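Following are the structures in question.
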Structure P
Amino acid sequence: MGNNIQPRRSVLYMPGSNARALEKGRTLAADALILDLEDAVAPDQKAMARQQICDAISTGGYGMRELLVRVNGLQTEWGFEDVMAMATSGANGIVLPKVESADAIRMAENVLIENGAPDDLAIWCMIETPLGVLHAERIAQASSRMAGFVMGTSDLAKDVHAAHTKERLPMLYSLTHCLLVARAYGLCVLDGVHLDLSDDEGFYHSCIHGRELGFDGKTLIHPKTIDKANEVFAPDAQEVEWSRRIIEAFGTAQAEGQGVVLVDGKLVENLHVEAAKRTVALSEAIERMEASVSNGD
C-alpha cells in the first residue's frame, strides 16, 4: 500500500509561458505541479509554452514532484499538438480541460498511443461544467489511464450561476458527487482553487472543508499557499500514532483469533485498520517527499 500512495496535498498551477516559474517549481514544496498550456497562456504564446514545458521536463530537477501538464482541449487549434508533444515528454500525466464525455478521454488516449506514450502516462480530467459533473461516472471508466479528477470550481460556479460562499453550499452536490465517483473507481480527486489570495482565513477554511469532504489535496494558484495546504491535507502526528496503535492492536487480536478489539475503549474493526494503514502509508510517503525537497533532489 505504501508504495502506491503519492502525496498530492498541494498541486500548483504554473504557466508554461513563464520560464522563471518553471525554474522556481524545482524548489517549491508542492507535491505536484500542473504546468499549464490552457487558461494561463495567451494564444500567441501557446507554441512557445509547449516547447518550454517539454524542455523543462527534459532538463529535470523536479525530484519526486508529480508533473502534470494541462493541455488545451482537442477541439481547439492547439490541443492535438499539445497531447502529441506530451506523449513522450516525460510528464507523469496530462490534464484535459472541461471534460464532458468518455469520448474525450478515448480520443486523447488514442493520440497518446499513436505518439508513443508509455503505458504509465496518466490522464486527469478537469470537471468544471454541469455536463462534466453529470457524466463523471462515464468519464471515470473511460480508460485504464484515468488517474483522477481535478475540480474546476470557478468555471463550474460560473456555469451554474452559483455564488462563491465560505461554506461552498452551492458547490456541495458537485463536489460530493465527483468524490463518490472517484472513490468508486479508485481515482484521486483534487479540490478546486481558492481565488482570493488576500483571504488567508478563507483559504485555510476551504482547505479544512476539502479535507473533511475527502479530497486528496488542493489545487493552488500561488506558491504562498503551499505550506498551509500541505499542513491541512497531511495526517498530524496524533493521527499517525493512533493509526499505528490500531494496526498493532488489531494484528495482535487477529493472531488470537479475534475479529474486533477495543483500543482506549473504542471498537476497532478491519475497516478502521484499512483507514489506519492508509494514514500511515501517506505519512511515510510525505516524509520521503519532504526529505527529497530538503535535500534538493
Structure Q
Amino acid sequence: MSLAALSLTHAADRIAIVRGIGLTLVSGILFAVSNAAAKLAMHDIPPGELLCARAVVGLGVVSLFIPIATWRALLSDGEWRLHLLRNLCSGLEVFCFYWAVARTPLADVSTIYLATPIYVTALAAIFLHEPVGWRRWSAVLAGFVGVLVALHPAGATVSAPVLVAMCGSLLYATSLVVTRRLRATPSTLLVATQLAALIVVSSASATFGWVVPTAGQSVAMVAIGLVSMVAYWAMNQGLRLAAASAVAPFNYSSIVWAILLGFVVFGDIPAPATLLGAAIIVCAGLFIMLRETQVGAPTAG
C-alpha cells in the first residue's frame, strides 16, 4: 500500500472513530431524555403501561428490518434456553429501572446502573470462565465499594426503589453476559426478541391499574418509544464505526445528562455521596476497560 493510500486509510479510521464517539454521546443524551420524559409521564401513567407502549412502538420499528428467514433461524439455532433467559432478565430489568425511576431521583438510579460493566466482568469470570486477573478483580471490588458509597446508607435504611434498581442492574448485567454466548444471532433479532419479552412482562403488570391515556399522553408514550429506539440505533452504530474500547468510556457521559435533567426538570440535587460513588464506579469501569484492551480476551490480567 502506498504512503498516500495508507494516510487516507488512517484518516478514514480517525473519522470513523470520531463519528462513533459522537453517536455514543448522542445515544447517552437521548437515553437520558427518554428516561426523564418517562419519569414525567409516570406521574399519570403506570410504569407497566408506559413500558408496554414503548416496547410495542420499538418492536414495530425493528420488525421492519428483520426478514422472515431470520425469525425462522431463531427457532432452529438450538439456543432457545439462552434466548429465554436473556429476554426474561432483560424484560424484568427494564421494568425495575422504570419502577425505580418513578420513585427516586434519576441520577441515583443512573448511578447504580453505572456499575453494570463491573458486574459483567464478575459474572463473565464466574459463569463463562473468562480469565480475569487480580487487577480487574480489584477494580470490581472498588466498583462495589462505589455502589455502597452511592447508596449512602449511613444512619438510614436503603429504600425499596434503590434495592429494585440494584436488582435491575444485576439483571441487565446477566442479560449482557448471556448475549456474549449468542454472538451469532443478528443484533436486530436480539433487539426484537428483547422488546417482545418486555411486552409480555409489562403487559402482566399493566393489567393492574390500567389508565386510559389522553391523546397527549398517547403521543408522549409513542415519542418515548421512538426516542429510545433512535438511542439504541445510535449506540449500536457507534460500536459498528469504532472499537468498543474507543467508545465505551463515553457511555459514562449519561450520568452527566441524568444529573442535569434531574436538576432542571425535577429540581433534584444529587447528594455528595452519590457523586463520589459515581466517580469511584466510573474510574473502576474505565480501568477494567483499559485492562481488557491491554491483555485481550485470552489472557488474564
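Observations on the model:
- Set P, Q, criterion FRET efficiency 1/(1 + (r/R0)^6) of positions 95 and 183 (r between Cβ atoms, R0 = 30 Å, to 0.05): the highest-scoring structure is P.
- Structure responsible for 0.85, with FRET efficiency 1/(1 + (r/R0)^6) of positions 87 and 247 (r between Cβ atoms, R0 = 35 Å, to 0.05) calculated and labels P, Q on offer: Q
- For -26000 (helix-only ellipticity at 222 nm (-39500 (n - 2.57) for each DSSP H run of 4 or more, over all residues; to 500), calculated) the corresponding structure among P, Q: Q
- Structures P, Q were shown, and mean count of other Cβ atoms within 10 Å over residues 39-46 at 15.1 was computed from P.
- Once FRET efficiency 1/(1 + (r/R0)^6) of positions 47 and 159 (r between Cβ atoms, R0 = 30 Å, to 0.05) is evaluated on every structure in P, Q, the highest one turns out to be Q.
- For 13.6 (Kirkwood radius over Cα pairs in Å, for residues 23-118 alone, calculated) the corresponding structure among P, Q: P
- Each of P, Q could give relative contact order in percent (Cα under 8 Å, 6 or more apart), but the derived value 42 comes from Q.
- Among P, Q, structure where FRET efficiency 1/(1 + (r/R0)^6) of positions 31 and 255 (r between Cβ atoms, R0 = 30 Å, to 0.05) as derived comes to 0.25: P
All of the numbers you see were taken from the coordinates with simple rules; none came from a lab. Please read these numbers as outputs of a predicted model, since none were measured by experiment. Cβ atoms are built from the backbone, for glycine too; each structure is taken alone.
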